[in-house]
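In the part that follows, the structures are each spelled out as structure tokens.
Every read-out reported here was derived from the displayed coordinates using simple, explicitly stated rules and does not represent laboratory data. Every value quoted in this text rests on a predicted model; they were computed, and no experiment measured them. Cβ atoms are built from the backbone, for glycine too; each structure is taken alone.
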Structure 1
Amino acid sequence: MIDLTINEDMLESFSTEGRNESSMDIDTKTSLEILRIINAEDKKVPLAVEAALPELAALVDDVVEAFRAGGRLIYIGAGTSGRLGVLDASECPPTYGSPPGMVQGLIAGGREALVRSIEGAEDDDAQGVADLEAIGFGPKDVLVGITASGQAPYVLGAMAHARDKGAVVAAISCNKGSKTFGLAKYQIYLAVGPEVITGSTRMKAGTAQKLALNMITTGAMVRVGKVYRNLMVDLAPVNKKLVERSKRLIRQATGCSKEEAARVFEASGHRPKLGIIMVLLGVDEAEAERLEKAGGGPIAGAIRVHGEESRSHA
């Protein structure tokens, strides 16, 4: 059983609920002075994330393994934390051409909670389990519970369920005493300290969580071959802007002409990553697909396989 009790004494001990000495008289300040206080506190956020890099990197390694085994990355949270997870998940398909289900975000209260507060939704631990079951969550998947204080029953219930399934479970929290840490393989503590406005965890805590989520998905997508050098070569050209960006990617990665990039973009089936392999290695679409698969996904892997095969045939 998970202890879901939260009382006033517990709140007193949460760093996320503490009062910030630097903003005690913020209500007497000018607009510029208020913003300087906020800005000074925000500067502490990247340092808090930096301290968590080893745990984040280990989590990325497990997410990469999950993706390669056909698993998924699932975020779950309530309020601001839940919205950030949904946001990060929703931006992966257009950025990296990933399938819509590969990264998913679940939020207490469902879709309606994305645009307004659903009171009491985070207190339902059974609903967290139900939401995981609704997407067929299994042992191949990775669950990341995102909370500021780390006490939301909705998240705790889901994490316990995922752990019982044998899945990798991670927790991102800004409270050292987070209950989520007791359920997680990876305990990602973002020590941002008290907020400028007491308890307003959409501020420093939310910013730190957003930075961490950016790192998780970006790191994993780079590792599985969605990036060549620093170009997001596997994007889905779903509109005119992205079609032109895809052609430009082919030119940037290969140095070919605009005309060649446009031709290869069509010949590759509108897949810039394959187009790049085709130009770099002088192969057709089918051979580019074979080399990509043989190389494990990254363009660098396809180039390596092509070189090894060429040398063996020399």
Structure 2
Amino acid sequence: MARTSLAYDERMLLHNTGPGHPERPQRLKSICDALAQAKINPPAISVRAATREDLLQVHSARHIETIQRTCENDLVYPDPDTPMMKSSWEASLLAAGSAISACEAVIDGEVDNAFCAVRPPGHHAEPDRAMGFCLFNNVAVAARWLQVARGIEKLAILDWDVHHGNGTQHAFYDDETVYYVSLHEHPHYPGTGLPHERGAGHTNLNIQMRPGSGPEEWLAAIDKQVLPELERFAPNFLLISCGFDAHQLDPLGAQRLEAETYAEMTHRVGHLAGGRIVSLLEGGYHLEALADSAVAHFRALAELS
């Protein structure tokens, strides 16, 4: 069994998005409870908050200052989908920092791979704008940390959230050292992620999934499109933007995946980058489906050899 660790900090629960908001603290509680009920007690990664310098690798100084000021002064951010309050500032730094901490643990050989149970999510956050529940782009910040702090030459980001990761695509679109792949429902929010958008050196791949697509279609896309591209690219590290909102029960998507589909996708990409994988929670808004999918995904990570 691989040494698979969990990056989590309960202070991320304090990001309170208000009644009725789908991205709520109970999401993380459901995952932790499900891992415990499944008798999965993974070693915990010591999480540090992301620094301003970490964030500046992806985001503008103005954006960082705006988010800090909005949170600390309890102001209203222009995007109504992305509420913030005082506790959101610390939570957002911990979310990005969890990803960095997990990458560091894998690079240093302390663990083989890791899952980051984090919120707020990140892949919609643009360099200069928060949107779609996302304040900072956690996976992009982690990717830049791997490059700048640890000299990783080539890395891949695989995004299987039901929504396209517009912020992540934007961050790396002209960077031939990062291959971004997104499988996402189309048409759907945020309306980005078209197949002809291939980026510098064809290191951007968008795979649009029709509403109603199920495990067969998603696994075929992994086998026929994702794996040939990423095996050719040969990344030194793999980051997964791991949304679980393509599950058939999720209220924000119209896909038909099951919890075991996430386990199967994890197994199929597990050989990439020599198994050096860090997975970050993105979406997933049906609590039971989210919990079951996270457990299946975590078990699959632990079964990688």
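Given a value of -11500 for helix-only ellipticity at 222 nm (-39500 (n - 2.57) for each DSSP H run of 4 or more, over all residues; to 500), point me to the structure among 1, 2 it was derived from. Only one of 1, 2 returns -11500 for helix-only ellipticity at 222 nm (-39500 (n - 2.57) for each DSSP H run of 4 or more, over all residues; to 500), namely 2. Figure out for me which of the structures 1, 2 the number 1, 9, 18, 22, 21, 15, 8, 4, 1, 0 belongs to, where P(r) over Cα pairs in 5 Å bins from 0, in percent, for residues 62-237 alone was derived from the coordinates. Matching structure: 1.
When distance in nm of label points 7 Å out along Cα→Cβ at positions 38 and 206 is worked out for each of 1, 2, structure 2 gives the greatest result. Of structures 1, 2, which gives 17.1 when mean count of other Cβ atoms within 10 Å over residues 14-21 is computed from the coordinates? That value comes from structure 1. For which of the structures 1, 2 does the calculation of mean count of other Cβ atoms within 10 Å over residues 134-141 return 15.2? Source structure for this number: 1.
When log10 I(q)/I(0) by the Debye sum over Cα atoms at q = 0.12 Å⁻¹ is calculated, the result is -0.68; to which of the structures 1, 2 does this value belong? Going label by label, the one that fits is 2. Here FRET efficiency 1/(1 + (r/R0)^6) of positions 30 and 142 (r between Cβ atoms, R0 = 30 Å, to 0.05) was derived from just one of the structures 1, 2, and that gives 0.80; the source is 2. Sorting 1, 2 by mean count of other Cβ atoms within 10 Å over residues 22-29 from high to low puts 2 first, with the largest value. Across the set 1, 2, mean count of other Cβ atoms within 10 Å over residues 190-197 reaches its highest value in structure 1.
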